[in-house]
Structure P
Amino acid sequence: MYPVQPLTVAGLLLDIAGAIILGYAIFGRSPERALLESQFRYDFNVDLHLSLATQTADAQAGIALLVGGFVMQLVSGLGFSSDSGYVLAAVVAAAIAAIAAVCLALVRWLRPRERKAAFYEQLVAKDPSIWHTIVRHYARELGDPWHGATEPPADVARRLLGERRWKLITEWAKELPPSMTQAYHPDH
């Protein structure tokens with residue numbers, strides 16, 4: 001019987017986790033979600049745009065785990081081995097901790113970052129006169145609904161994008177239209 005190679009085992013764990021995340025990025029949508037993403041919308045499809053941003057984040061996390069797993073297997077193949085059960089347990093625990101850290105980073109940082117970048121790029125690509133519509137749709141999908149009667153769309157966009165990105169985009173736009181600076185009133 002061959003000795004267990006701790007780095008090989010840990011590398012395979014990382015590879016499996018990376019493959020699962022990549023698989024989810026490609027196949028992890030319900031038929032209802034796929035329908036929303038494929039429907040024609042006037043000027044932009046927020047569901048499709050945010051889905052692609054989420055897939056980008058998932059792919060980044062999946063690839064990071066795959067590469068880490070392959071590197072660990074390569075190091076093992078170059079001769080690192082140990083017969084110690086303690087080394088095996090420590091390396092496997094480290095791999096599981098790395099998987100958990102990547103998954104946490106994916107949910108807490110990578111996906112939100114990519115989705116907010118998609119929102120920013122949508123604003124950059126469109127005329128400021130329709131930004132209020134873009135803000136309304138993206139705010140809802142980004143989990144920060146716009147309270148139209150009490151809050152101008154510009155305030156929501158600034159909150160979602162952060163001050164630095166908001167400053168960049170407003171410098172580019174020169175002057176915000178009234179539809180961005182005034183709260184929405186249903187009677188208008």
Structure Q
Amino acid sequence: MDRATKVFLLIITIIIIIFAGLSIRRNKVYATDVTFWIDVTEKSPFRARCWNNLGTSLYMEGNETLAFEAYKRAYELNPDDPEVNNNMGYYCFENNDILGAERHLRKACEIDNQNTNTMSNLAVIIALKGDSHESMELFLKAIKTAAYNNDTFSLKFHVDSFNMVVNELIQPHSLAEEYRNKILEIIKDKGVKHDSQ
């Protein structure tokens with residue numbers, strides 16, 4: 001083998017080793033959602049969305065304490081992000097901070113008045129506080145918006161949430177029946193079952 005071929009083979013071997021090392025590192029980073037988002041937040045520490053997604057990944061893995069820390073960091077970076085406020089609201093709710101949940105969810109609804117998940121989450125909080133009428137109005141808006149957008153998955157979720165709240169929290173029942181009828185009218189052609197029990 002001549003000298004040029006040996007140099008060429010040496011260069012190719014070095015390139016292969018470098019790419020193998022990079023692939024091994026990438027596979028470690030992409031091993032889980034959490035490791036991926038940790039890597040992203042290390043590379044982009046001032047992006048709220050990265051921290052919010054890390055919080056969601058941590059929450060999904062059951063690490064609520066670290067999830068909340070990531071959500072708080074996302075909120076510090078961008079207190080006007082509706083998704084961050086929605087997640088902060090949900091976290092507050094999970095930790096029995098109803099007022100904190102309401103504050104964050106209201107802010108998320110003000111920023112993005114088309115996010116049906118935030119509307120539905122806020123409707124639950126408002127029902128827990130005892131304001132049946134506002135809760136029903138929020139559910140109605142979430143269901144109308146999901147129906148308008150032909151979002152059958154969200155529509156079913158919101159109808160199920162409505163039924164759970166109505167069956168457990170809403171008084172008087174005449175108010176619940178009034179809103180059930182409105183919802184039935186909205187969903188009648190959408191293929192979503194409405195459990196009126």
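FYI, it's all coordinate maths here, none of it is from the lab. No experiment lies behind these values; they were computed from the predicted model shown. Cβ atoms are built from the backbone, for glycine too; each structure is taken alone.
Output the label of whichever structure in P, Q has the greatest value of mean projected area of the Cα convex hull in nm². Show your work: numbers first, answer last.
Numbers: P: 14.5; Q: 15.9.
When mean projected area of the Cα convex hull in nm² is calculated for P, Q, structure Q comes out on top.
When P(r) over Cα pairs in 5 Å bins from 0, in percent, for residues 69-124 alone is calculated, the result is 5, 15, 14, 17, 12, 10, 9, 8, 5, 4, 2, 0; to which of the structures P, Q does this value belong?
Numbers: P: 5, 15, 14, 17, 12, 10, 9, 8, 5, 4, 2, 0; Q: 5, 26, 33, 24, 11, 1.
Checking each candidate, the match is P.
Can you tell which of P, Q yields -23000 when helix-only ellipticity at 222 nm (-39500 (n - 2.57) for each DSSP H run of 4 or more, over all residues; to 500) is derived from it? All intermediate terms of the calculation are to be shown ahead of the outcome.
Details: P: -23000; Q: -26000.
Here the read-out was taken from P.
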From which structure (P, Q) was FRET efficiency 1/(1 + (r/R0)^6) of positions 45 and 173 (r between Cβ atoms, R0 = 25 Å, to 0.05) calculated, if the value obtained is 0.00?
Q
Origin of the value 25, where relative contact order in percent (Cα under 8 Å, 6 or more apart) was derived from one of P, Q:
P
Comparing structures P, Q by distance in nm of label points 7 Å out along Cα→Cβ at positions 13 and 133, which one has the largest value?
Q
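From which structure (P, Q) was distance in nm of label points 7 Å out along Cα→Cβ at positions 37 and 85 calculated, if the value obtained is 2.0?
The structure behind it is Q.
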